[in-house]
Structure 1
Amino acid sequence: MSDLTGRCFVVTGANTGIGKETARALAQRGAHLVLACRSEEKTRPVLDELRAESPAAELEFVALDLGDLGSVRACATELLRRDHPIHVLVNNAGLASVRGRTRDGFELAFGTNHLGHYLLTRLLLERIERSAAPGRPARIVNVSSHSHYSADTIDFEAVQQASKSVTGLHEYEVSKLANVLFTKELARRLDPAKVTAYALHPGVIASDIWQRRVPRFLSAVPRLFMKSTKDGARTSVYCATSVDIANHTGRYYADCKEKRPNRAADDVELARALWEKSAAWVGLDP
C-alpha cells in the first residue's frame, strides 16, 4: 500500500459505517483527512479513535448536513477557508429507505444522496482541480449501490416531491442511479489530466444504516450474507487511491473491479438533464 502522507481526503459521512472504515484505512497510510459529518458530538470520539491508531495522520472535522443545501454551502465555504488542497473527495454519506423531504423540499433520498453531494462537489471543484499534480489527477469518488440497476430512469417531477413508495426503496434506487450518472457526466466535463471520477458499489453491508433505515421485515436478513463495514470500504479506498486506475474516469466498480453499470447510466441525455436540473435547483450555472 502506498504512503498517503501529504494527500488530503474529504470523506462525507465518515463517523460511522463504511465512511468510518474508509477514513480508518486512509489514516493508517498517513493521509490528511477531513471528516464531513452532521454531528460534531458523534464525530469527535471517532477522531480520537483514529488519532490513537494512526498518530501520523492529520484529522479534522467539518459540519455537513447533505439534506440542507445551506449546510452544504457552509461546509464548502469552511473547507475553502482552510486553504488546504483537496486531492480526493469521497462522497460516501447517504440515506436508505427513508421517506419525506429535505429542508429544501426535495425527495429525501434524492436530495441527500445526490443533490447535496452534487452541490458540494461543484462548490469544491475548482479547489479539487487545482490540487492535481502532473501525472497525478485529483479524484472524486461517488459511493453508489448495486440498487441502481433497479432504476430505469429519473422522474424529475417525482424527485421534487415527498416519497410515494411505502418502503422508500424505489427512491433510494433512483438516487443511486443519479450517483452513477453524475460520475459519468463529471468524466465528460472534466479534464482527466486534472480530475478523474469513479462510482462504486461497496457490497451489501452490515452497517447501522441497515438497522436504522431499512424496514423491519428486511432488516431480519441474516448478516451472514453481508459484508463487514471494513470489507465494504475496500472498493472506496481502491477508487480513492489505486494507481492502477489513475488514468480511468467515469467508470463503475464493485469488489475492486470495473463492472458494467445499469444501461440507464449510459444514457448521455439523461445524465446531461440531471446535471442541468441539479444546477438549476441549487442555483449554479450548469
Structure 2
Amino acid sequence: MTEIKAHTIRANGIRQHYLEAGTGAPVVLLHGFPFTNHTWRHQIPELAKRYRVVAPDLRGYGETDKPVTGYDKRNMARDLRELMRALGIDKIALIGHDRGARVATRFAKDHPEAIDRLVVMDNVPTRIIARDFDFARMAKTYWLFLFHLKLDLPEIFISGREEQWLRHLYSEWCYNPHAISGEAFETYVAAYRSPGAVRGALADYRASAEDLAQDTVDADVKIACPTLSIWGAEFDGVGKSFDMPAIWSEMATHLKTFEVPQCGHVPQEEQPGIVNQLLIDFLDSWVG
C-alpha cells in the first residue's frame, strides 16, 4: 500500500500543508473550491506508483495558512514555485481542478521553465468567463462568483451552516447528487468549519479583478507545454455551456481534450477510474 505522508513547510511567506507519496518525476495536484487536497485521494495512490506526487492545500484552504491578502493567481502560482524550491524540485507535471486550474494556468504562463505538461480539469479561464458574460448563465451557475465578492456578508450566511452550504454545492454540481458523501463529505465539512477557512476560500474569488487584469495583459500568449483539458459532460457551468475544445485552443498550443461522461464538475471524485487512466496516459513520457 502506498504511504501518503502529510507535511508542512514555509514557502512564499506562508506555512503550506501538502501530501506527498511515491518517488520519481514530480507531479503536483492542485485542488479547487470548495475542496482541499483530500479531493485527490483516488489519484494519489495510483500516480504514486510511478511518480513523486505532491498535493498542497492552496493558500486559504485546508491546513495551509489563510492570510488576509495574496490570493491573486500570480501570487498563488508563486506559492507553488516557492514550494517547489523548498522541496528541491525544478520542473513538474501540473494538474489543477477548478480554482486550482486557474493557479495552474497562471503558473504555466509565468513559470514556463518549471512545467513540462499541464492538465486543467473542468475549468473555464477567468478571462473567458468575463468576455462571454451571460446573465442567464450567471444566475444559474456562476452566481457564487458575485455572491463571494461581497465582503463579510457571505461569511455571515455560511458560518454555522457549512454542512448545508457544501451539500448544496456538491449536490448541484455532481451528476450523481450523492457522489461526495460519507467520509469525504465529513472531511470537507470539518475543514470549512476551521477558523478562517470560509474567509480564505472566498478571498480566492475576491481576487478575481486582479486575476482578470493579469490574464488580459498576456491574453495573446499561449501555454507552450502539452496541455490536457478534461471536463464533465453534465455540468451546466462548463461542458454544457461552453465549447471547451475551442476555448482551450485559445489558451494552449499543444492541446488534447476529453469530455468525461456521466460526470459533473468534479471528475476526479465522480469518475476516478476514467480520470486516473487519462492522467496515466498523459503523463506516460514524463520522466523528470
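When percent of Cα pairs over 11 Å apart, for residues 193-232 alone is calculated for each of 1, 2, the greatest value falls to 2. Quick check: 1.00 is what I get for FRET efficiency 1/(1 + (r/R0)^6) of positions 57 and 73 (r between Cβ atoms, R0 = 30 Å, to 0.05), calculated from one of 1, 2. Which structure matches? Source structure for this number: 2. Suppose FRET efficiency 1/(1 + (r/R0)^6) of positions 49 and 241 (r between Cβ atoms, R0 = 35 Å, to 0.05) works out to 0.45; of 1, 2, which structure was it derived from? Here the read-out was taken from 2. For FRET efficiency 1/(1 + (r/R0)^6) of positions 9 and 185 (r between Cβ atoms, R0 = 35 Å, to 0.05), the highest value in the series 1, 2 is held by structure 1.
Read-outs throughout are calculated quantities, based only on the coordinates presented, and are distinct from any laboratory measurement. Nothing here was measured: the structure is a model prediction, and the numbers come from that model. Cβ atoms are built from the backbone, for glycine too; each structure is taken alone.
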